[in-house]
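Below, each structure is written out as structure tokens.
Computed from the coordinates by the stated procedures, all read-outs in this text should not be read as laboratory data. Computed from a predicted model, the values in this text were never measured in an experiment. Cβ atoms are built from the backbone, for glycine too; each structure is taken alone.
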Structure I
Amino acid sequence: MATPVPVWTPPMPEAPGFDHQLVETPGLHTHLATIGDGEPVVLLHGFPQHWWQWRAVAPVIAAAGYRVLCSDLRGAGWTVADDPRVERETRLRDVLDLLDVLGVDRFHLVSHDLGAVTAMQLTYEHPDRVRAAVQLSVPPGFMTISPRTIPGFRHLPSFIWHRPGASMRYIFSERYVARPLPEDVIEAHLAPMELPEIDGAVRTTTRGIAVPEGMRMLAGVYRRRRLTVPTLFVFGRSDRYWNESIMRRVCRHPERYADRAEFAHVDGAAHYITDDAPAAVADLALDWFERAA
């Protein structure tokens with residue numbers, strides 16, 4: 001059920017056209033930003049971001065006739081959890097509970113970074129609910145793990161041992177963006193980190209979600225399963241760790257593991273692709289929704 005919108009603390013960054021509400025599900029008070037009307041599209045943000053990551057992507061998708069749902073996942077943004085503990089499928093259950101309350105049965109799905117882990121779980125465990133998926137800056141679960149992929153996980157130790165109160169600004173360094181982000185954009189992404197429960201979630205979500213799923217990929221779990229949801233994997237050509245050359249090596253013969261998987265690479269973009277090239281992300285998503293129908 002939806003509850004009256006509170007005074008958001010800290011103040012929420014502005015994004016014209018979005019409606020905001022707080023949705024109650026068992027043990028969770030989810031902040032949800034929505035825009036548009038029509039067939040639902042669920043956008044799952046990355047780390048250390050929140051709904052505002054989609055500020056330039058969601059309006060374009062909405063203008064094409066979709067209702068776009070941008071929630072703050074547990075441990076991020078303005079969503080508040082009764083229990084700070086996070087397990088591998090906690091966010092998956094959260095998303096399903098939210099969509100059930102909203103009456104959303106089937107939907108298109110776009111995800112980025114840590115949000116892509118939850119999206120991957122959705123596509124494998126609940127394929128009947130996902131019409132088509134677009135996964136940004138994160139390789140498929142069926143990729144081959146090799147020494148070439150190790151640099152793509154170099155950030156995990158700093159997240160696992162994150163010191164409360166330590167700045168996360170380094171994550172928006174030149175290693176991860178194609179061009180420097182304006183200071184006000186970085187501040188908007190990191191605003192909720194001033195809340196102790198959000199700052200503390202850096203460790204809990206990394207240890208509870210990212211590490212266990214990384215181990216499953218290392219063990220080849222998803223290479224022994226079939227991805228039936230049509231999925232487009234999108235990467236920035238300036239991404240240091242998951243670029244076109246590496247993806248060709250670690251994702252050979254995707255038809256062996258997926259009914260329909262395609263890859264796209266965006267010029268002038270790195271890991272934080274929705275900041276580097278939001279228009280390209282929106283266009284690729286809309287095209288995929290249409291082609292995968």
Structure II
Amino acid sequence: MSLMRNKDGLTEKEFLERYDPSKFERPSVTVDMLIFTVLSKDAEDNRRLPDKDLYVLMIKRRDHPCIGRWALPGGFVNMNENLDEAAQRELKEETGIENLYMEQLYTFGDVNRDPRTRIISTSYMTLVDSETLGSIRAGDDAADVALFRVKTALEGEKSTLLPDCRIKEQVYTLILDNKQTTLKATLKKTITRKGKVTRTGWEIVENDGIAFDHAKIILYGLERLRNKIEYTDIAFNLMPDLFTLSELQQVYEVILGKELSKANFRRKISNFVLKTGKSTEDKAHRPSMLYRFNPDWTERGF
């Protein structure tokens with residue numbers, strides 16, 4: 001420890017011995033996890049690949065607040081664990097899933113985001129191949145757990161030019177559904193550009209069935225995912241060991257929400273994949289070359 005003395009003549013050791021942690025109010029800290037996967041649905045025409053949809057894992061809250069609403073898996077961080085450990089523990093306790101790689105997405109700290117007390121939440125995001133997701137079950141803290149299909153739409157936008165800044169407002173709808181339940185939220189995204197500084201904020205306008213501000217977390221995560229898929233290998237977390245380029249393109253299209261040119265897509269992802277010399281054996285379709293992810297793509301460039 002430092003032997004330097006502060007304005008009160010105290011060394012660091014002496015300062016810490018006298019320090020009162022109750023001097024400042026301490027907010028609670030939580031973690032929330034965005035678990036995305038892609039599932040296929042039966043194709044009406046067996047000559048083409050089944051369509052795919054993006055899904056997110058949700059848990060149904062067993063207790064107040066937001067009892068009966070659907071939330072992202074998560075919970076409070078204990079004093080003796082770091083954030084990553086808390087995320088893994090809460091995911092296992094609420095869903096039975098463990099040992100997933102997750103990366104930090106963003107820290108949400110609006111003052112009134114939770115009615116219990118001042119709570120700051122660090123969100124995590126991961127993409128998981130549905131075949132390796134395993135069985136999910138509701139833990140003690142959850143009344144139910146389920147995968148919800150994710151659909152979003154830009155409903156409208158307007159721009160306002162002020163003397164010192166430009167403001168763009170966009171209104172989105174978020175729909176989460178499965179065979180039993182449909183959840184919906186309307187959110188407004190505000191982008192303010194003043195000089196070289198750009199600030200972005202999200203506001204929940206309407207909410208039906210989604211707990212806390214988790215609709216905001218889901219849309220923020222989806223936006224980040226769409227940005228990252230353009231320059232990283234993140235999409236390959238959704239793929240099995242072997243896949244066709246058509247299957248891979250479907251996953252990109254599901255995430256980006258638009259159709260892609262086959263030729264442009266294959267040129268863009270050529271450094272990410274390796275031919276295996278194997279082909280599909282599905283009798284309903286023409287044989288297609290099988291590929292696997294190239295872990296050394298960063299050395300070859302993109």
Structure III
Amino acid sequence: MVHGTHNAVADDRNKNIKIYINGEFFKRDDAKISVFDSGYLVGDGIWEALRLHRGVLVFLDVHLERLWTSAATVGMKFPFTKEELTSTIWKVLNENNMTDHVHVRIMITRGIKKTPSQDPRLTISGPNVVIIPEYKKASEESKQKGITLFTSTIRRGSPDYLDPRLNCHSKLHEVQALIQAIEAGADEALMLDVNGFVSTCNATNFFIIKNGEVLTSTGQYCMNGITRAKVIEACHKNGIVCHQKDFSLFDVYGADEAFVTGTFGGLTPVTKIDGREIGEKPYGDLTRKLSGLYHDLIEEAVANEK
């Protein structure tokens with residue numbers, strides 16, 4: 001079985017979900033898009049993922065802001081507003097009778113191309129919008145077990161050629177990093193920035209804990225993680241020292257605890273990096289506390305929407 005931060009509890013209901021494509025609903029096996037789609041041809045697309053928790057789309061405003069910023073970055077014009085997209089998301093959820101433990105993936109590409117080409121002027125349609133809602137509850141067994149990491153030779157790019165904060169369809173470098181980690185016997189990949197400092201993982205953000213203080217990268221070369229930001233917020237709210245600064249593998253190997261963050265899995269402890277054991281137990285005390293504080297923020301967000 002594949003082990004990692006995206007391990008989910010099996011749910012047979014996902015066999016019958018209805019997927020949204022440009023205003024229509026399709027069964028899972030019938031959901032298809034043209035081979036002339038710009039996302040398929042050249043990775044010209046952006047995406048967002050969020051959670052439905054007890055009837056509330058958690059941190060929706062922040063997710064939409066990130067999506068609109070991504071669109072502005074790649075020069076993509078949406079023919080809809082944030083309110084209209086939100087209405088569409090709810091339409092998808094209601095069509096599937098979903099209320100809890102749901103992961104929603106929104107993918108928007110520039111559109112259909114006249115011919116295979118990277119030139120955006122050859123796009124002959126408006127943006128293609130796909131929304132995939134799935135019943136996904138993070139595996140508690142995986143969280144308790146933790147994950148192992150391997151430091152990849154694939155670096156996180158500089159913002160001047162592909163900003164790591166951009167949620168785009170061009171993920172090949174992250175796939176390459178993950179393949180290296182898997183071949184090395186690890187679950188996922190740790191990635192350095194262009195200066196050799198620790199940046200992020202292939203699909204999650206990375207934190208270490210040393211002497212009761214939390215440390216994560218500067219944010220210049222890592223993914224623009226909303227869960228990352230919420231963990232930092234939780235630290236500040238609860239008097240836990242949290243530094244955003246450059247640090248190296250020297251600091252990582254000597255850490256007391258380590259964990260990664262992501263929208264789906266929340267906080268997941270890291271037990272081993274490059275073959276070196278991290279900490280004295282799989283799920284460190286402060287990591288566990290921070291996971292609880294993060295869930296408190298989720299509950300607060302849900303309560304504010306009720």
**Item:** Among I, II, III, which structure scores highest (criterion: mean projected area of the Cα convex hull in nm², for residues 13-60 alone)
**Value:** II
**Structure responsible for 0.94, with Rg/Rh (Cα atoms, Kirkwood Rh), for residues 197-236 alone calculated and labels I, II, III on offer** = III
**Item:** Parent structure of the calculated result 6, 30, 40, 21, 2, 0, given that P(r) over Cα pairs in 10 Å bins from 0, in percent is the read-out and I, II, III the choices
**Value:** I
**Request:** Assign the value 2.3, calculated as distance in nm of label points 7 Å out along Cα→Cβ at positions 29 and 109, to the correct structure from I, II, III.
**Result:** III
**Prompt:** Upon calculation of FRET efficiency 1/(1 + (r/R0)^6) of positions 141 and 245 (r between Cβ atoms, R0 = 35 Å, to 0.05) from the atomic coordinates, which of the structures I, II, III produces 0.55?
**Reply:** III
**Request:** Could you tell me which structure in I, II, III was used to calculate Rg and Dmax of the Cα atoms in Å, for residues 37-204 alone as 16.2, 45?
**Result:** I
